[in-house]
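The structures come next, written out as structure tokens.
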Structure I
Amino acid sequence: MDLSEYEHSKFELPEVLRSASALLPNEEYERRQRIRDLQARLAEDRFNLVVVGRFSRGKTSLMNAVIGSDRLPTGIVPLTSVITTVTYGSKEQVVLEYQDRGMRSQIPLEALPDYITQAGNPGNSKKIKVAEVQLPSDVLRRGSYFVDTPGLGSPILENTRTTESFLPEADAFILVTGYESPLSEDEVRFLRGVSNSARAGSLWF
């Protein structure tokens with residue numbers, strides 16, 4: 001599905017969801033909640049494009065190239081330890097959402113490595129749920145959220161768990177792999193999991 005088809009489908013979905021909700025019996029609480037969750041995502045006009053792959057595959061470098069920026073920190077060792085979303089904002093800033101406290105705070109973009117990298121926040125000891133990077137980039141104006149994830153197969157087990165727990169939030173995936181080696185066990189497991197998911201609309205390489 002390309003972006004034009006996505007836009008067309010997005011405008012049709014609210015009526016489909018309202019009709020589906022009206023047909024459900026009152027005791028179908030779980031299904032009603034799932035419909036409400038979908039309606040909320042449509043209202044936010046949010047499309048999560050999640051970038052996944054083994055550590056040191058170049059996921060963050062790819063995202064920097066797509067958004068035409070070098071604002072996300074990169075390195076040659078397992079680096080990203082926190083889910084990092086990149087979305088449109090009128091100015092450069094980072095909004096941090098914490099795991100336990102339900103609290104949000106703002107930091108300058110220059111301070112981002114202190115919160116999302118393994119060096120600045122080892123094993124996510126600062127308990128960051130999501131770091132939302134807001135950039136005034138035209139490619140992000142249509143509600144797309146590019147999502148950078150900790151590498152699969154990282155020697156830091158918590159990083160892999162963080163990525164796997166976020167996958168149900170994805171609308172589409174980019175799997176970044178290497179041309180010089182076959183798919184790893186972690187990448188094969190990821191592909192099998194995605195193929196069984198009804199959530200993701202497409203898988204890109």
Structure II
Amino acid sequence: MLQVDPLITVVGEACDGVEALEMARQMKPDILLLDLAMPNVAGMDALREMTLGGLTTRTIVLTGLIEKRQVLEALQLGARGVVLKDAAVEHLTECIRSVMQGQYWLDGHPVQNLVQVLRDLAVQTATPPKRTFGLTAREMEVVNLITEGCTNKDIAKQFGISEETVKRHLTNIFNKLGVGNRLELALFALNHNLAPDDGGQ
């Protein structure tokens with residue numbers, strides 16, 4: 001199906017999770033279509049290994065059923081798209097193009113706001129109660145404002161502090177949570193239920 005598309009070149013095909021990992025590491029393709037139901041190494045485990053291994057290949061997972069908890073886990077592990085196995089060819093090729101352009105793909109269309117999608121999925125799958133991960137009350141407040149899209153200037157104004165103080169809070173938060181930037185912080189917060197369910201109200 002993919003080989004008839006002039007913009008797509010199929011460079012390899014794996015028969016199980018072990019081979020998929022080996023080929024992805026060797027060939028470093030732009031896109032990897034990963035079946036979640038593979039023998040030897042399951043698709044989710046393969047995705048986890050690739051993410052931990054630092055592979056830059058953008059992964060689209062193929063599944064027979066869109067199960068919210070599974071979708072949430074796949075996105076948390078770095079998947080860029082989720083496609084049903086029986087999806088139309090046009091949907092699959094459109095998904096590939098969207099992911100190549102830096103977008104995420106879910107439920108048959110591009111995702112404009114990944115943070116919001118993760119928030120919704122976390123609520124729908126009954127994410128466990130909040131953990132603080134050693135953050136202070138003020139740091140938790142900063143995290144909540146970051147997930148709402150606030151800038152350092154916004155946060156400084158909200159709390160009546162300087163932007164330098166906000167930066168120090170962020171540095172402490174990054175160190176405690178092991179994240180490197182604001183997007184990673186927002187994703188971590190939503191994945192671990194640090195963000196408020198009521199949108200901060």
Distance in nm of label points 7 Å out along Cα→Cβ at positions 93 and 181 from the coordinates reads 4.1; which among I, II: I
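Can you tell which of I, II yields -14500 when helix-only ellipticity at 222 nm (-39500 (n - 2.57) for each DSSP H run of 4 or more, over all residues; to 500) is derived from it?
Structure II accounts for this read-out.
Can you rank I, II by Cα Rg over 2.2 N^0.38 Å and just name the one with the largest value? Intermediate results must be reported in sequence, preceding the final value.
Values: I: 1.07; II: 1.15.
Of structures I, II, the maximum of Cα Rg over 2.2 N^0.38 Å occurs in II.
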Structure (I, II) behind the derived value 27 of relative contact order in percent (Cα under 8 Å, 6 or more apart): I
Top of I, II by FRET efficiency 1/(1 + (r/R0)^6) of positions 13 and 85 (r between Cβ atoms, R0 = 25 Å, to 0.05), largest first: II
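Given structures I, II, which gives the highest value for distance in nm of label points 7 Å out along Cα→Cβ at positions 5 and 117? Numbers along the way, then the final one.
Values: I: 4.0; II: 1.6.
Biggest value here belongs to I.
Each value in this text was obtained by applying a stated rule to the coordinates, not by laboratory testing. All figures in this text were calculated on a predicted structure; none of them were measured in a lab. Cβ atoms are built from the backbone, for glycine too; each structure is taken alone.
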